[in-house]
Structure P
Amino acid sequence: MADAQFTPRVFSGIQPSGGLTLGNYLGALKRFVDIQNAGTHECVYCLVDLHAITVWQDPADLEAQTREAAAFFIASGIDPDRSILFNQSQVPGHAQLAWIFNCVARMGWMGRMTQWKDKAGKNSENASLGLFAYPALMAADILLYHATHVPVGEDQKQHLELTRDIAAKFNHDYGVDFFPITEPVIEGPATRVMSLRDGTKKMSKSDPSDMSRINMGDDADTIAQKFRKARTDPEPLPERYEDLKDRPEARNLVDIFAALSERSTDAVMAEVGGFGWGQFKPMLAELAVEKLSPISDEMTRMLADPAEIDTVLARGAERANAVAEPILRRTYEIAGMVGAEK
């Protein structure tokens with residue numbers, strides 16, 4: 001097998017850790033669907049259950065949350081016939097390539113990862129080795145498919161940089177041009193959705209207040225109520241988006257409206273500049289219900305038939321393996337593993 005020519009290919013995934021929110025939809029799934037529908041790249045989307053167990057997971061919960069995440073992908077518009085959708089643990093190459101990359105990456109690189117510092121905190125001696133090595137597995141997720149592009153949020157940019165470092169070091173160490181230097185996909189509007197109760201904090205499933213977030217399982221009435229009660233300030237909306245820079249709650253709601261309506265923030269401000277919150281919030285609530293309720297309804301339908309979801313994931317794993325296996329085999333061959341050649 002000759003060193004690979006890089007097919008334009010996107011890889012991304014989410015952890016099946018439950019508590020899916022509007023932030024997951026606008027920050028990830030909506031973008032994934034847009035990339036799929038653009039048709040410019042092959043798309044590989046993964047439920048990263050191996051990453052999930054870097055911290056303790058109840059097995060029954062992990063199983064249920066993996067199916068919930070799969071239903072979320074499909075209900076949001078990911079077509080399993082056009083994109084590859086699977087759960088990570090069903091493709092052995094992820095763990096196999098991660099070991100190779102554990103031997104390429106340096107301890108110092110891993111120790112500088114801000115997510116490791118944040119998650120391990122002062123209790124790092126009791127954190128799992130898997131949590132420390134998490135970025136090497138993420139690099140394996142991406143490079144196992146020779147992914148050329150990855151949509152990333154703010155909290156994953158450092159990990160993608162590490163992926164690029166690992167690819168470059170492997171290529172340099174073995175004198176090959178085998179792994180691509182993966183590029184980030186530039187973020188769009190409202191990719192970082194903030195709390196409805198505090199516009200300076202990211203919308204999170206871990207926030208004690210359920211009113212701080214839109215859950216993807218919320219019904220239409222709940223969605224509308226949460227937006228109507230979202231925290232704002234007393235001032236009306238300005239004419240220009242840049243005038244929201246010191247108004248985090250107001251800016252967050254405008255960002256959400258722009259993303260859901262698939263318009264620029266400038267176009268939104270041209271329409272709603274001067275509106276009071278009594279006028280704008282009902283508009284946002286109506287739009288959110290229109291866009292999100294069908295997703296919630298389809299998730300509910302799919303989750304009533306787990307066998308349907310399992311069939312989709314199994315078929316996706318077969319397709320993923322077909323892409324991954326020759327890349328892994330060539331990696332072993334480059335590294336001098338006897339028997340890798342076929």
Structure Q
Amino acid sequence: MTENQPSLKKLKFKLTFNLFISIVLLLGSLATFIYGYQLTQKPVLVVLLFHEALKKPLNPWEITDNTLEKYIEKFLALKYKPVDPENFENMLSQGFKGRNFLVTFDDGTENEYRSIENLYKKYKIKSVLFLIEEYVDLAPNLSTEQIKKLQKDYGTCIGLHGKYHEKYSEQIKNRDLGGITEEARQRLNSKLGCNIKWLAYPFGDYNKAVIEDLKNKTAIDLAFTIESGNISDNTDKFMINRYMYMGGIEPGGEDENFNLNLFPPESYLNGQLLITLSTMVFFFSISRVLMTWKYYKALAVLRMKIEERRLKEENKREETED
């Protein structure tokens with residue numbers, strides 16, 4: 001019996017060790033899978049910025065009609081849902097689920113009219129159009145009647161892109177920026193018969209002084225930048241990020257933010273990675289469970305042999321005493 005004692009202790013240790021490792025791995029794989037799944041379902045809200053879509057783009061901020069449609073179709077294929085501008089502020093304040101995208105255009109040209117019209121007719125997408133107040137009714141920009149048609153027929157939300165297309169950080173140095181912006185907002189309100197509450201910074205240019213001036217002197221509720229980034233619960237309503245699409249950056253191209261954050265979302269990629277890792281850990285834990293079972297059976301056999309030997313020795317002792 002004594003010669004089997006070291007083997008018995010060794011098997012007990014191996015059984016206990018493998019049982020502990022198996023439990024840790026199983027629980028770890030389960031926790032990793034749950035967290036990874038949650039990441040794949042993480043809500044996403046992004047705002048997209050386009051300018052003109054043309055057959056032959058000439059400027060960096062212009063893209064082709066085909067590229068614009070590729071962007072939209074890629075989002076839809078990845079289960080992004082287009083946001084109705086009327087619901088956007090509620091989503092910011094009340095939260096949102098799933099993947100969502102809001103389409104915006106800056107400036108207000110004839111070509112943007114056509115893009116907004118096509119997006120609505122083909123995909124039922126309602127866009128936001130930010131207008132430069134002094135450009136309205138001046139060709140090649142949109143007329144008041146065209147803008148009203150966009151509102152009525154295609155659900156377009158109108159925002160302000162400034163009175164002038166000049167950098168706000170420069171304007172505020174020698175002008176009453178807030179006063180000028182509010183006057184431009186009210187003039188557009190009168191022309192279009194609506195209440196404009198959104199603004200897109202010209203050239204995406206702003207600073208703290210600009211934000212404070214707009215907050216104090218205008219009725220603007222939301223202000224949009226051209227800085228890339230997703231919308232979160234704590235997004236500053238005067239610093240709402242937009243992904244700006246420019247010529248040369250195609251879907252699946254080399255732009256890092258474009259790939260990681262949008263096609264598909266970075267959280268989805270991380271979640272898929274964790275799910276894959278959890279699957280690998282799970283199968284490894286199964287191998288440990290099988291090994292634990294092997295040691296359990298070996299321990300049971302050894303205990304049986306020890307017990308049989310003990311009984312034989314006991315019987316032999318009794319026979320000797322007799």
Structure R
Amino acid sequence: MKKFINSVDDVLAESLDGFAAAHADLVTLGPERKFVRRREPNRKKVALVSGGGSGHEPLHAGFVGYGMLDAACPGQVFTSPTPDQIVEAAQAVASEAGVLFIVKNYAGDRMNFEMAAEIAEGRFATIVTDDDVAVENSTHSIGRRGVAGTLIVEKIVGAAAEKGLDLAGCVALGERVNAQTRSMGVALTSCTVPAAGGPTFALGEGEMEMGVGIHGEPGRRRVKLERADAIAFEMTTAIAEDLDARAGTEALLLVNGFGGTPTIELYLMYQAARKLLEKRGLRISRSLVGSYVTSLDMAGCSLTLSLLDAETTALWDHPVRTAALKW
């Protein structure tokens with residue numbers, strides 16, 4: 001294993017210190033590095049709090065800032081944050097408008113955020129993201145997994161909260177965006193968890209994992225490596241059919257790298273997916289390409305399609321200023 005580390009036990013702490021120092025104009029760390037929060041919280045709006053295991057950077061800490069999250073709780077690598085982390089983060093950014101938890105549909109995340117909501121005082125609500133079309137159930141989730149579509153929910157709901165939408169309205173909006181968003185991933189290599197010191201799973205030179213999860217958990221099947229156009233065809237077909245996406249509908253296409261895929265390949269996959277979706281009559285009016293919801297050093301990518309309307313398009317275009325997204 002070749003990694004830029006000093007000690008396996010200190011990877012997360014040292015990384016968080018570096019993140020906070022690099023983006024000190026935007027964020028600050030909570031006590032004992034339990035959470036990352038906006039440097040200047042807006043106490044008049046609904047506060048958005050998310051989190052999950054580390055190793056998926058820039059999710060979620062990279063999306064803390066104006067127009068998105070107010071705080072994020074980083075767990076250990078691929079491990080859910082603890083309830084006390086979540087409670088302290090919520091208390092640090094809470095306002096009279098309430099706190100909204102945005103939680104990926106993984107068992108540990110859901111359980112710990114639910115416990116935090118029971119412990120903490122104040123007004124709380126939760127949105128659970130479950131955009132992965134690859135599997136209905138796994139050892140990590142009941143129902144579909146929450147993956148890269150979580151970013152889209154955080155961005156659109158974050159903009160609405162910034163504009164003053166109340167807690168109930170943010171919940172309804174987030175649930176609508178989640179219902180209109182689908183994702184699917186493919187892995188070309190495994191990831192390597194530093195504490196494990198080796199690959200999480202083994203893929204042959206000519207194999208790929210179709211429908212992989214963001215922790216490297218298996219998807220639909222292991223198959224022979226195909227050309228990019230064929231990979232994009234299977235992924236876009238599964239996503240578009242699951243969404244029942246109708247011709248003429250406007251949509252956002254997110255091509256997300258898993259951490260080990262060069263940008264040149266992500267744009268190639270974007271072009272392949274865009275052409276296929278436009279053949280179906282969809283109008284790709286918004287796009288995002290890059291590594292935003294990663295799996296450490298895994299080579300691969302996911303495609304996410306989110307159907308848009310006038311309201312969600314305007315909210316997507318709302319200014320944002322975070323470490324990972326700025327416009």
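Assorted remarks:
- At a computed 12, 40, 33, 13, 2 (P(r) over Cα pairs in 10 Å bins from 0, in percent, for residues 168-295 alone), which of P, Q, R: R
- Source structure of the calculated read-out (Cα extents along the principal axes in Å, 70, 43, 42) within P, Q, R: P.
- Among P, Q, R, structure where relative contact order in percent (Cα under 8 Å, 6 or more apart) as derived comes to 26: Q
- Origin of the derived value -16500 (helix-only ellipticity at 222 nm (-39500 (n - 2.57) for each DSSP H run of 4 or more, over all residues; to 500); candidates P, Q, R): P
We did not get these values from a lab; they are worked out from the coordinates using the rules stated. For clarity, every value in this text was computed on a predicted model and none was experimentally measured.
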